[in-house]
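Take a look at the structures below.
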Structure 1
Amino acid sequence: MNCIPSSVALNLPKAIPNPVPDVEYHGVSANDHEGNLLLRPLFKQFKNIYEIAEIPDHFLSVTVAYRDRLRDVLLENVPVQWGKKLVRYEETDEGVWVNFDDGSREFCDILVDASGVNFPVRKQKIPELQINDIGATFVVANVVVPKHLIDRLIKVNGNSLIQKTLGLNGDSTLIALRLIPIEQVQNFKNKNNSDELHYRTMIAYFYSSELDNEETEKFKVDDNNPASVVEHVKNMI
């Protein structure tokens, strides 16, 4: 916590809410395809995000953050220019010139590349680096899940906030969630217009690309349509 500005530290609970006592278990568990528990290490529980920094290194501790809110916290009071595409950079003794596709350029002391392996910075800095296909597919979707389904999940897998389930074909499912209901704001409307609580959940599915075939290709996946991703994963499982 001492490494980040106090303004950011004070706002961290917006992205990483305090644990819900006796409801959430801030830890990791692994189950087989029938729900039998394979692994659930002991994790040190805490009252708020600030306690994590004080937990000794010999203890395990983990939590789940809301990524979009964390991004907003980190960007607060930070000038951001959207819609800019970097094409190349030039290093000098004084710093770095960054060139964009619209012809503009900016000077900086440090250039941080955090946009993935296909970003121009990596290609320019380490052109000899090869990207190897490991023959695996990783599908991730953020979804809204009603309480009755979360209750069923907890009944089978327990209340660990990070849950991994192993399949029969080398595949696996990873679920990360917080057992904090979504605020019933105007922008959130569940399809049944009921008062049932809903939870934000991240579901990731990992499988060997060899499992893809003509049948699975019938399910067209649109990265901007979570429902299509979920249908694809359901079909693969």
Structure 2
Amino acid sequence: MEELFNLTYKDEVEELKDQENFESLGDEKYLNHPDMEARLYWAFCRPNGSREEQIADTEPLVSIMAFNHSKLPALKRFQLLHKDVIIEDSLRVKIRNRTRMLFRSLTDDDFTELNQVLDLVPVFLPVAIDQLKVGRKWNDIVANEIEATKFIQKAKDYIDESFLEALYFKLQSFEEFDEKELKEYLEKIIGIKKLVHKIILDYYQKKAMEWIANSDLHILQKKGLEKLVGKLDY
């Protein structure tokens, strides 16, 4: 998109860069500039990322540039993005790389914002699924089971072994739990099981039974936990 920039505005901005209040001067001069090319270039080079009104620009190309250079959370960006960018393939492709990065972060979180974004822009569901499967994991945030259920329902036509493997990776691991922690977690899930997908309940049943089998607990303690696990039945 850089080939669209008017060199006149590029030179103007370069002259402003030496000013201590460069960003505020640029905002004053270019945020509401009547020439789309001026707004486009300012969306590209604003030092601290684009502002909300830049993403909400009436010109799709300005909106795209601001979306790509924003530091706002994903949901806010998609809420502000020009509607034509979502509708038209030829425009949507221009946010492809940034969208992939945003969904990588969303699938690396607890799925709450992920579902909010997909409710707003369901066209990006395949991107979300792809990033769940192949995106680099930056943290150990566990998916909220209710939000994971909503995501499973959205992705029902895409569920395969690789999807399930990636989903399981996002669920709570019991490996480091002691007996008390396992019991408390199972009780929590039992309390909300009507809101939790069978895929998740079955996985937790399997992993809990493995934990019990590998533990050194007395047989009666194991039986008590097994009875609790049985309450996860869908």
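Here, each number is a calculation from the coordinates, and none is a lab measurement. Treat the numbers as computed from the prediction; the structure is a model and nothing was measured. Cβ atoms are built from the backbone, for glycine too; each structure is taken alone.
Calculated for structures 1, 2, FRET efficiency 1/(1 + (r/R0)^6) of positions 36 and 68 (r between Cβ atoms, R0 = 35 Å, to 0.05) is largest in 2.
Mean count of other Cβ atoms within 10 Å over residues 100-107 computed as 20.5: which structure among 1, 2? Intermediate results must be reported in sequence, preceding the final value.
Working: 1: 11.5; 2: 20.5.
Checking each candidate, the match is 2.
Among candidates 1, 2, the computation of relative contact order in percent (Cα under 8 Å, 6 or more apart) that gave 20 used structure 1.
With distance in nm of label points 7 Å out along Cα→Cβ at positions 156 and 180 derived from the coordinates and found to be 2.7, which of 1, 2 does the value describe?
Working: 1: 2.7; 2: 4.1.
The read-out was computed on structure 1.
Quick one: helix-only ellipticity at 222 nm (-39500 (n - 2.57) for each DSSP H run of 4 or more, over all residues; to 500) came out at -18500 when computed from one of 1, 2, so which one is it? Matching structure: 2.
Source structure of the calculated read-out (mean projected area of the Cα convex hull in nm², for residues 60-131 alone, 8.0) within 1, 2: 1.
Which one of 1, 2 has P(r) over Cα pairs in 10 Å bins from 0, in percent, as calculated from the coordinates, equal to 6, 21, 28, 28, 15, 3, 0? Source structure for this number: 1. Look at distance in nm of label points 7 Å out along Cα→Cβ at positions 84 and 172 for each of 1, 2: the largest one is in 2.
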